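Below you'll find a set of structures to go through.
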Structure I
Amino acid sequence: MPDLPAPLRIRAFRAWWAALQLSNAGTWMQQVAAGYLAFAATHSATWLGVVAFAQRGPSLVLTPFGGRLADRYDRRQLLAATFAIQLAAASGLAIAAATGRASGGVLVALSLFGGCGQAIQYPSQLATISSLVPGELLHSAVALNSAGFNVARILGPAIAGGLLAVRGGATLCFVLNAGSFVVPLVALRRLPASSAGSLTSDASVLAGIVVMWRTPALRRLVLGCAAFTFGAAPLTTLAPAYANALGGGPGWLGVLLGSFGAGAALGSGPVVRIARRYGRSIVIPGAMVAFAVSSAAAALAPNPWAAAALCALSGVSWLAVFSSTNASVQLISSDAIRGRMLALYLWALIGPMAISAPAVGWLAGRIGIREALVACSASVAVAGVFGLARRVDAIDAGALAD
């Protein structure tokens, strides 16, 4: 397969990657549909933020423990259990929507249940990648995984936007998401034994936090990711309110989120090449500054078409920050601590996202969604400028931290 990127020429990685992207697309469909039902019922950005928090809030507590489990037990068994939990949550949402019982409380409860499975799942899912490819291909594999996630970000919201325009569309979104978990459950049975992880006996959450805090590169990566996520995530988590402010309906919601994902997917190749040339210690904060500029411009866009183009540019910068941070964490960490380090990275990615959704939603209800998004962009710019001024060169070293 000479035309495929190197990681995709490895059969085990290719099968696992494809299964995950199908599941990711379904998850995005569910998140858009749940947010749409909540906003349609209340016309409240605050309530929209509460549903988003229910989907991601469990990561504040459970993701670090998911990392501990990923370092101590067979990651394949953990993944099977967490995929099953999310399948059950999606099925419950489908039943609730089909029977007209998708109230705010039901949406929050079932989103919270699925979010618990997702929070525990992610560390094992990311740690599995490093067991399927050699070290020299890890950054490319991580970038491909991020690109695939963002292709799913295109397809999921775009399909959801089309389905939500017809009667029963939300129900179908939930049904398709439930079905999307079957493929990775099958693919898990074919993963090599090495995917189980190191199975260490001393894998405490506290020990992992201590390693992160005492390692300057890991500390900068995790804290920098948290600062970026808090200010960057509202552009997508509050997209229904943003699309409404632009004068767009469900179709435009899908276009805006799809454009964001398209930019991220198309930017995956160039991001890897730029990172290899200039170093991830420069690319990560530089991409934060670029995101701040493009997202502020998107917030002030005069029409949905201009907003879509600017969201695509924001997507490129988003991909650059997260794929480079993810690769750095994996390259710096040994397998014995990789699950917990990735859990802390994911906590820094999803946790602030969960907090910022209701906080910025509340702010948007008082000063307007556009103004709130500009304020978020300013906070991202501060984080990026600080990162450029106080670089940590060890981020590029790839030395193991035990």
Structure II
Amino acid sequence: MQKLMSWCCLTSLVAGLALASSALAADWLEWRGPQGTGQVPAAGNVPLTWSPTENIRWKVPLDGPGNSTPIVVGDLVVITHAPQDSKIRGIRAYDRNTGELRWKHEVEYAEKEPTHDTNPYCAASPVSDGERIVAWYGSAGVYCYDLAGKELWRRDLGKVEHIWGYGSSPLVYKNLVVLNYGPGLNAFVAALDKQTGSEVWRKEFPEQKSTKIGDYRGSWSTPVVLPAGVAGQNGDLLLLSLPDRLYAVDPQTGVDVWSCGGLTKNLVYTSPLIAGDVVVAMCGYTGPAIGVRAGGQGDVTETHRLWVHPQNPQRVGSGVVVGDYLYILNEPGIAWCLDPKTGEKKWEQRIGGAGSWSSMSLIGGKIYVPTTAGTTLVIDPSPEACKIVAENKLGELTRGSLAASGKQLFLRTYENLYCIESK
């Protein structure tokens, strides 16, 4: 009987863990989804079409613009937010079923903080491990909350001083919160203990820091984890797209493992993209793009760099890898399909009738990407041709990206936060 009870308890525990794991997997816990890659191949039956009067479960008006992307944690939809013409920086958590505001937390930053009109404050998206939520408010600091909105810790990492502001989002890796801090006069990569906020490591990389606030130099790129086993590596690596080089570092210590040259010393916005054992990094403002075979030690530019596009069209939003191909939509609204192993362009097409700052997401086998005009394009990925499935128009300025969870999509425009779901 005792053995039977133990077996039942064990079975219940395993089932409970499986359910918890399943629920967590359904969440959109960071800027680019479950793995930070924009890929959710097995998403629920999310809608292909919507409009202001079709398939909108709820919308919530916002009292200020923003470029950050929502995250989904259980029954919460969370955004970072700064009200229009205010000194307030903060976070808001909404009920995912009704759109009701569950809680918010705000701080005031009284000092002047430079940014660009197209990059409102609180541009960094929040991140969660399913138990706590971390948000970065630029010069106002890094804050951690529990799911009820109670502040757990805060950390002041200094001022962000760049004419275009900040945009990199924090990343949770095991016991750490990793942040590409900057750009500008105060630029570095740091890891904080997610339980306490204490600094575990900090590293300033060559060319990362500017000499003046107006320098056209910096990285707004959010780090990505390269999983263990890729190219035979023993442990996970942290990929950093920074001025001049792509770095792969030990996420627990910040120590370089390998790096590859070929990026400019100027501007980097996109996150690295992983295509099997190939990593693709892209600069902004028609700077170069590079493809690198993962692996090696030290400077691998001569041994592992596969290709260079001297004038890559990408600028702000990150692309997505689907199967053997990589897809991007650049700021002027031109889509590309590339072979990440060779850099060969399979097709190029202007789509959407507007520019785009948003990153692509693979959701249920289709690529979703908003334009600045508030039209979300749905693309059937194919290396043969650009196949537009739907153009969903909301007509509101949008510079954020989509989040997906279950059967729902979440989109933040400059006017509203939307929950999109088939009726």
Structure III
Amino acid sequence: MTWPHDAEAHDPRLPLAGVRVLDLSRILAGPLAATVLGDLGADVVKVESPQGDETRRWGPPFHGDDAAYFMALNRNRRALVLDLRDAEGQEAVRRLAADADVVVENFLPRQLASLGLDEVRDTSPHAVWVSIRGASEAGPLGDQPGYDAMAQARTGIMSVTGHPETGPTKVGLPVVDVVTGLYAAIGALAALLGRRHPSDGAAARVEVPLFECGVSALINQAANHLIGGTVPGLLGNLHPNVAPYGPIPTADGELVLGATSDRQFTALCTAIGRPELAADPRFADNPARVAHRDALVLLLADALRADPTRTWEERLLQAGIACAPVNTVDQVFAEEQVSAAALTPTVTHPAGPVRLVASPLRLDGQRPPIRRAPPLLGEHTAAILEALNTPSRPTTSRSPSDEPQ
């Protein structure tokens, strides 16, 4: 075995301890998938071009030389710089892939071939090979690059996000990349499990396309069209299938609330001092409430404007009604839940201590630790190449590609 074991960060208590992941990806979806596996204990080695993952430069803000964007996605791994157009770089990747359990990459198909990585894939049949693409190779978009914003546009997510007055807008975070990264991690885990009982001795090849993942994220909006024949439009913050469900103005802001059953709606009406609304034929059941949504929202707003948001939050939660204030990001991290759940540990980093969001999972009551802070560019190159018995030398060659996936 030539894989450079990471004794320093190995934690045998984690479920993926001993699983080796070669991360050849960059930007968001691929690194996120590798991070999920790393959080669960896998030993992740990230390979970057001499210029580094593009997100290292996607700032401000920065922590040391690296952008906060990169810091969000690249914990729990070691970093190795290789020029994949160089024979020695290709050989190092080949040797790492030979001992890897999972390989994650997001090259375009033509890039994969030009770098010889398709041959590496074909000569490493035991490794689960996870390929993140802009769209499935089975369709006409399969060889096109793509970013999250384009995926949100093409998959229809933008067409159901926004207000009629302002027009379509993208979600304020890279939702398609995130969904794709999570699907990629799920695919890797499923293939690892299936590898225990292989039918032909070969591990699975998992294709994870942004377009298809974005379409899957439409969920009820897709079903509304496929089953109901509707073309969903812009509802702002309201729900197409449930009412009341969304923000209602209060004396000092807005409170998002949801009453998704007749029982909950009756409890809501009682809690706001308007029990007669539950007996109004316009609001007798959910289809009626959806049909008369505008009138219902006005009546609820008339009642909730009597008191501030926090007062209504306490009152409605006591009545069993789901609700929440619309927090700004700084208010999110001031929530007691964040500190109580140990969600944002401070970790050691060469540029100084840094606070990061950890895995949201809890395993047997414990959150998986951040065993390694996001690495500096090439931080572990010398040690890994030494373990591979491959000469380490500086290189200034160009990046394999600047094309996005």
Completion exercise
distance in nm of label points 7 Å out along Cα→Cβ at positions 95 and 279, calculated, reads 5.6; among I, II, III the input was structure I
Handout entry: Top of I, II, III by mean projected area of the Cα convex hull in nm², largest first
Key = III
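Assuming -9500 is helix-only ellipticity at 222 nm (-39500 (n - 2.57) for each DSSP H run of 4 or more, over all residues; to 500) as calculated from a single structure, say which of I, II, III it is. Each step should come with its number before you reach the end.
Details: I: -27500; II: -2000; III: -9500.
Corresponding structure: III.
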Practice task
Name the one structure among I, II, III that relative contact order in percent (Cα under 8 Å, 6 or more apart) of 27 was derived from.
Solution key: I
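Any read-out appearing in this document is the output of simple, stated calculations on the displayed coordinates, not a laboratory observation. Just so you know, these numbers come straight off a predicted model, no measurement behind them. Cβ atoms are built from the backbone, for glycine too; each structure is taken alone.
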